[in-house]
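Quick heads-up: structures coming right below.
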Structure 1
C-alpha cells in the first residue's frame, strides 16, 4: 500500500519524466480526443448515499444540517435530530440490492449514448469505488460492491467509452453547516468523513447552483489540496477513464498548481495506456486549449471554436434520485441535443437511479425515446462538425449556466445545421404536418451552394425541392413523426 507521501513522489516523477509538464505552455499541446468530439451524446450517473433520503436534491447531505432549508426540517421529522441520526447513518441503508451495471449500460446503449460517466465521488465524500485513501467507500460499506469497476467493465464489454467524474473539491466546506448546530459533523470519530467541513461566512449558507465565482475567495488548505491530488491520481491509475469531469470549485486560485499537476499526470498516463483523454472543467479553471469546457445545465448562443460540453439532467429538480422529481420530455432533450451539437458541443445527460440500484421508469422511457429518435436521425448527429452557421430562425438558447429547464419555444421557421462529408443536415425543430419546409439559407440567390439531393432521414427517400428567391422549399414525408424534430440531408455538389 502506497502512502500519500509515496504517491506525491510518484506524481512528481511521472510529470518530470513525461511529455506533459505542469504548465500551460506544455498542457496546451495536448490534442482533444477525436472520439469525444464525434460521440456527441453521453450519460451522466448521480448515484450515491443521497439517493436514500430521496428528498429535495442531491445536496441533501449539506442541506439536512442547514436550518434555513426544508431538508433540515424534513430530516428531524423523518429520522430525528442530526446528532443522533446524521448523514453517515444513511450508508447502511444504501444497499443497491438491484443494481446491475450490465442492465444500466444496456439501457444507455439503447438510448444512443456513446460514453458513460458515473460520479465516482460526490460532494458528500462517499467514494463509489475501491480506494486506499478513503475508508468511506462503496466496496467496504453500503452496497459493498465496486460500483465504478463494474460500470467500467460493462462499458468495455458493450462498446461504450468509460469516463468518470469527481466532485471532491467542494468537500472542503460542503458539510460545514453541521458546524452551526449540535450534529455528528462535530464528532471527531467521523472527521475523516465529514471533514474538513470548513466554515466561514463566504462558504456558509451557500445556495445550490451558486458557484462562488471569486477565484481569490476562501482557499482550501495545502493538506486538503495534496489529498485531493493523490485521490484523483490514484483513481485514474486504477480505472483509466477516458474523460475526468470536475465540478465547479476547482476554479479557486489555490487549485491552479494542483490542477496543472493532475492534468500533466493524467495526460502522461494516457500516453502509456494508448488512450485519447480529456478533462471537463467549469468557470475558467483551465486556460483554453488544455481541457474541455463544460456548461452546466446551459448552452451557448453561437458556434464555439473549441469543442465543449453541456452537462444536464432528465430531472428538472435534482441530479440524484428524489421521490418528487419532475422530468423533461424527449422533445425537450432532443432539441437541446441538436442545438448543442450545431454549436460544436456534446450533451452529457444525467440519470439518478433509486437507492436499490434501479433506474426510474420515467427516465427509462425517456432514454428509449431518445434512442428511437437517434436510430432514425443519428447520421446528422454523430461524427458531424459545426457548419458555417448553427441555424436559422429567431429562437435561440440563453447563454450560460442553468438555462435548461424551460423548453425552447421553437417555431416552424427554426432550423439547426450540422455538417459531414459534403452534406448539410438540417433539423426542423418544430415541424408541422402538411406544411412545406422552407429554409432561407438555401435560397436560389446563394449561387455558390449547389444542392444535388435532399433526403429525409429515417425514411431514406429523395425529396423534390425548389429553390426560390426567398427560400428552398420541399414537402416532407407525411408519415413522419411530427412530434419530434425532423432531419433532412442536403447533399452539396
Structure 2
C-alpha cells in the first residue's frame, strides 16, 4: 500500500449518539430526520461503517475497549460494585479503571513521541479510582455533567424541577432506581444546579468540549506528532438544549421533558413523547454544530492534510422505538442502542464517501489507528485492524460480533440478532435486519439457531462466565417467553 503513515490521530467519541440520528446514515429515526450537516460533510470525506458495534457496555466499559484494544467482556476482571459503607447499591461489571497491566493508546503513542491530549466532559472518567487520563500529556476535564459535584448553591425548588420533568416521569424514575437499589432520583440534587443559569450557547458542555479541543490543536502546533481524544458526553441525557434547537423539532408550547426513565412506558402521552424526542434531536444537532467548529479548527491549523480522524459513539439510546421503552439496557437488546456510527477520514481522503458493511467493533479502533500511524503495540491486543478493509479493498476482519453488558449477551451475524442472559435463559432471536416497530421472537421457532448463537457468544467469552455474574442472572426477569437452554462450560 503506497499511502504513507498518518502523522496525527484525532479520535472523537460522542455518548448516546444513535447511528440513525445522522443524515449520512439515512437519518431515519421513527420521528423524522435530524439536521446534521457537519457530520454529513465529514462522511463525504470518510469511509462510513454501516455495521459497527460496541465491544461491551455501558459507558466506561465501551471506553476501556476503545482506549486499549482489549476485550472487557465477559468481565472476569470487572467485578465492580457501587458501595455505600457496607451496603452494595449496584453491580457495574467492567465499570472500573483500566487495568494497570493493559497499555492504553495514549501511553503507546506517548512512548513514540506523540503529543497526547484528552478533552472530555465525561465525568465518569475522572471519578475517584478511575484512570482514563493515563498517558496523556494534557487532560482537560470540562466540569458539570449529570451529578458531577462541580457547583454548590441553592437547591432547586420543586417548581424548578417540574419545569423540566413531568411528575409522572420522575415517579417512574424513582421507582426504577429504588428497585435497582440505587439512589432515588438524582436530577434535583445536582444536574439542574449545574446547568440552570446558562444563557449563551457556547456555555453548553458540548460547545465547551469542542472549543477546548480546538484550542489544544492551536496550542500544540510545535508537536512532531499528535494524538488527541475528544470525549463529548452529549447527546446523553438530561437533554438540556437551547430552545432554538428544540423548536426545530417541536415548536408546540407545552411541558418540558429532559430525562430518560429507563423503563417501558406504554401509555406515554403524545406531547411528552414528541418533546422527549425533540430535545434529543436538538442536542444531536447542537453536537453537530460544534463538531463543525472542531473540524474548522483542524482545517485552519493545517491538521487535516496529515491526520486520520475517527468519529464514533459508545452506544445509542432507545426513544420509544419498540416495547414503549425509553433508555438503554442489556436485555432485551435493541438496535437503537447497539448500532453505533463509525466514520474514518484518511488524510489522503482514501475511500472518501464510501460505505463499508464489514463487521467491526470498538476494540478494533486501537489496532486500526496503530496500523494507520505505523506504530506497534508493546503487547498483543484483542482488536483487529480494519485499516486495509477500509482503505485497501481487503476483506472483512470478522463474521459476527458479540457485545457484552452485565448479565446480557448479544450476538449478531449476517442473518440473526440473538440476545439472552449469560446463563442461556431468556433468549431472543430476530432477523439481523430489524426495522422499527414490534417484532416476533423466533427463539422458540428456531431453538437450534438460538443455541448455536449462544455458543458463539460463549466461545467469545473464552468458554465461561465469571461466577459473580452468573449469580446475578436470576435478578433479571425473563422477558422473552422462550424456552431456556442451559449454559455449559
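Work out the source of 21.0 here, i.e. which of 1, 2 gives that when mean count of other Cβ atoms within 10 Å over residues 61-68 is computed.
Computing mean count of other Cβ atoms within 10 Å over residues 61-68 on every structure in 1, 2 gives 21.0 only for 1.
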Origin of the derived value 21.6, 63 (Rg and Dmax of the Cα atoms in Å; candidates 1, 2)
2
Identity of the structure behind 17 (criterion: relative contact order in percent (Cα under 8 Å, 6 or more apart), calculated), options 1, 2
1
Identify the structure, out of 1, 2, from whose coordinates percent of Cα pairs over 26 Å apart, for residues 29-156 alone was calculated to give 34.
1
Of the structures labelled 1, 2, one was used to calculate Cα Rg over 2.2 N^0.38 Å, for residues 133-380 alone, giving 1.07. Name it.
1
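No value in this document is a laboratory result; all are computed from the given coordinates. Because the structure is a prediction, the values reported are computed rather than measured. Cβ atoms are built from the backbone, for glycine too; each structure is taken alone.
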